[in-house]
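Undergrad: Down below are the structures I want you to see.
Laboratory data are not the source of any read-out in this text; all were calculated from the coordinates shown. In this text, all values refer to a predicted model and were calculated from it rather than measured experimentally. Cβ atoms are built from the backbone, for glycine too; each structure is taken alone.
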Structure P
Amino acid sequence: LHLTLPNTSAGHAQLLAHLKGHSVDNLLLEATGGYERALMRVLSKAGLPVTRINPRRARAFAEALGKIAKTDPIDAQVLAHMAGVVKAPCQAVEPEREALRAWVQRREQLVQQRDDERRRLKQAELAGLRKDLLDNIKQLGQRILKIDKVIAQAQGQLDDALGRSLMAVAGIGQVTAASLLAYLPELGRLTRKQIAALAGLAPYNVDSGKHAGKRRIRGGRAPIRRVLYMACLSVIRKQPDFKTRYEALRQRGKCAKVAITACMRVLLTRLNAMARDQTEWRMTG
């Protein structure tokens with residue numbers, strides 16, 4: 001059976017009505033840039049198990065089955081098959097976390113716009129054009145400051161205790177703490193290996209026969225990696241143990257990005273342990 005329903009409240013209600021009375025083992029959705037979130041909320045609220053996957057995994061699964069063509073009916077068929085194999089039900093996201101995530105993302109958008117305008121300013125020669133760019137940069141800066149206040153309030157409503165603990169870490173500020181809470185609800189709930197893999201910071205082997213390739217990170221959540229990268233630069237400057245770790249990796253011949261990535265992984269696993277054990281940050285070394 002193939003149903004086509006709109007991604008609206010009415011369509012969600014139709015889907016729930018169709019599923020009523022059926023034994024549902026797993027529902028599988030592709031991540032579609034946020035368009036799937038409303039449906040996930042509805043299904044989770046109804047107590048149905050929902051797994052969300054990266055579209056690349058679905059395409060790889062389809063090709064492994066020999067499904068080269070791509071149409072909506074074929075995709076639905078492949079996802080239905082995949083739902084029986086890949087079962088990793090997502091936790092229901094709290095409304096407070098969704099609100100925090102929305103404001104964090106909006107801040108990122110405005111920061112990007114401001115950075116774009118600053119780059120344009122370097123090439124602008126006309127006085128009137130430069131004034132227009134400067135005015136917009138100023139306005140964007142003011143809007144970002146207002147959103148910072150909203151983010152602080154949203155963070156407090158979600159988990160004020162954890163937020164304050166994160167901000168107590170030298171090198172981690174309001175934006176990083178809010179981003180961790182928004183993008184990584186699993187913080188403190190997973191093992192060190194699991195949290196590193198979730199963020200895309202776990203190195204994977206690339207071996208075949210006698211060939212031992214370089215281990216590389218892959219997958220995971222890009223937004224949280226971007227946040228951790230900037231935070232780790234600050235942490236390395238402010239915390240002696242991280243500075244020592246970074247410099248030791250560089251002396252061993254590791255390039256800067258590899259050394260920073262290794263420090264990011266250590267930072268995340270220590271933050272995860274701190275959140276899990278509800279303890280304060282401890283500097284080492």
Structure Q
Amino acid sequence: MKRYLSLAKPGIIFGNLISAAGGFFLGSRGHVDIAQLFATLTGLALVIGGGCTLNNCIDRDIDSIMKRTQARPLVTKAVSVRRALIFGLILALAGLVLLQLVTNVLTAMIATFGFIIYVFAYSLWLKRSPHGTWVGGLSGAVPPLAAYCAASNQFDWAALVIYVMYVLWQFPHAYAIGILHLEDYILVSMPILPVVRGVKRVRQQAPYEIAAFLICASLLFFLGQVGWIYLLTLIAIGFLWIKSALRSSANVDDRLWARQSFAYSILMVVGLSFTMAFDWV
């Protein structure tokens with residue numbers, strides 16, 4: 001069972017559920033249905049886990065080359081490709097059915113969209129192209145959007161802002177990961193920005209990407225969806241994140257810079273998700 005659990009990438013599932021919980025609480029507007037919250041997060045976890053399992057099946061060739069992924073079950077043949085495919089499809093189907101039964105058609109459709117983009121457009125097609133990051137962002141921003149729509153039963157301006165802000169968040173977050181594992185990505189010729197344009201280019205544009213995210217995320221306040229605590233949290237963490245991103249290479253080496261940027265990206269998601277839970281208007 002542990003081998004199958006690792007295929008679903010529990011770390012990725014947990015991270016996505018944090019942002020999803022924030023979206024659900026915001027959409028609930030103080031009227032939280034605990035049973036529906038649990039069912040929504042469970043359904044999303046199953047869909048995400050299914051997508052990650054299928055991603056493992058698709059990426060097993062490069063996983064066998066990169067040092068950090070050589071111990072994955074499909075590489076070591078601890079799990080067969082056929083069983084992994086069946087496992088992934090069962091997870092995804094169970095999650096989509098659960099979302100359809102306990103939330104609404106809109107949420108199930110959004111989750112289906114995210115699954116299709118992640119498995120087919122990203123993993124199967126564009127991950128190994130220069131377009132992989134933004135395509136991955138389209139699916140990575142789905143969990144908080146789907147959870148918001150599960151609670152609110154509508155796709156409104158707040159839903160659009162939530163989706164776009166998390167798409168924008170993916171860029172500095174993903175590029176920080178790219179720098180941290182740069183040697184592996186070079187080894188498999190993965191054309192992500194740090195490989196194609198260099199780390200210097202990534203560090204130069206990171207402050208602008210963070211600023212774009214902050215501007216978009218602040219729209220929830222100006223649309224009257226959240227209060228001052230949310231906005232102040234956004235500004236405080238955002239200031240620290242941009243300040244860290246602006247540090248010159250003379251003072252901070254690339255890996256330390258990437259670790260700091262990655263840490264602030266995670267802190268941002270946690271901070272905003274927490275304030276969305278109670279600072280709604």
Structure R
Amino acid sequence: MNNKTIRSALFVPATRPERIPKALASGADVVIVDLEDAVQEHLKAEARNHLDAFLTDNPGARLLVRINAPGHDGQAQDIDLCQRHPGVIGVLLPKVECAEQVIRVRVCGKPVWPIIESAEGLLALPSIARAEGVERLSFGALDLGLDLGLASGTAAAERMLDQARYTILLHSRAARLAAPLDSVFPAIDNPDGLQRASQDARDMGFGGLLCIHPSQVAVVHQALMPSAQELDWAQRVLAADASGDGVFVVDGQMVDAPVVGRARRLLERAGLSA
């Protein structure tokens with residue numbers, strides 16, 4: 001399993017290659033060049049050519065690519081592009097509904113991040129998560145909500161989507177994948193809402209979020225950071241654990257192995273040595 005911490009994965013449309021360097025300089029943990037939803041159908045070939053040219057001209061760049069969905073006429077060309085360029089370090093596969101669709105993409109030799117966007121995809125998660133080459137999972141809340149008939153943006157819809165999040169987290173852990181990424185937060189002009197969504201994702205066990213604008217990156221990173229109080233607690237727990245007493249008390253609470261594990265994770269999330 002690849003345990004690299006990914007807090008932010010920033011999309012940039014392949015139709016705007018001039019934005020790719022800006023995205024790479026945004027501070028996002030990874031950049032995803034999009035050949036799918038952000039590209040109109042009549043611009044698909046042009047977008048692919050733009051990305052091909054960028055990767056040829058910038059051999060040191062490292063990015064991921066969201067290719068077109070299974071069944072799309074251009075997917076084979078997308079896969080070929082990803083295979084040819086060492087700068088492509090992973091492939092996002094949208095609208096995945098079975099493990100066989102992952103296996104077809106795996107021929108490019110790059111890690112695959114399936115995006116779950118339908119009821120069929122949720123039902124097939126046990127096999128999708130364990131398909132060869134899968135590194136981490138994500139999901140598309142808007143597409144999934146549409147498929148399920150949810151009223152997007154309502155509290156009721158969020159309750160249903162949280163069940164999807166649970167399923168994705170469960171199968172990520174069972175298959176020993178890297179921590180999954182939560183769906184995009186579509187309201188670019190609502191940093192407070194993004195902060196709350198990021199904190200919820202953190203507390204649910206997600207590693208980070210998909211982002212659609214550079215301004216979202218810093219908000220996500222800050223929201224995912226443990227608080228100063230949490231870090232102080234974690235450091236004191238690990239200091240007490242170093243005594244080798246097994247079970248001990250910190251702040252009036254019993255501490256055993258699972259609590260020590262949580263303290264280690266908090267420090268790792270902050271980039272501190274545990």
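Undergrad: When Rg and Dmax of the Cα atoms in Å is computed for each of P, Q, R, which one produces 19.7, 66?
TA: Details: P: 22.4, 69; Q: 18.7, 55; R: 19.7, 66.
Derived from R, not from the others.
Undergrad: Which structure, out of P, Q, R, was helix-only ellipticity at 222 nm (-39500 (n - 2.57) for each DSSP H run of 4 or more, over all residues; to 500) calculated from, if the result is -21000? All intermediate terms of the calculation are to be shown ahead of the outcome.
TA: On the way: P: -21000; Q: -24500; R: -13500.
Computing helix-only ellipticity at 222 nm (-39500 (n - 2.57) for each DSSP H run of 4 or more, over all residues; to 500) on every structure in P, Q, R gives -21000 only for P.
Undergrad: Compute mean count of other Cβ atoms within 10 Å over residues 19-26 for each of P, Q, R and report the one that scores greatest.
TA: Values: P: 10.4; Q: 26.2; R: 16.5.
Top value of mean count of other Cβ atoms within 10 Å over residues 19-26 goes to structure Q.
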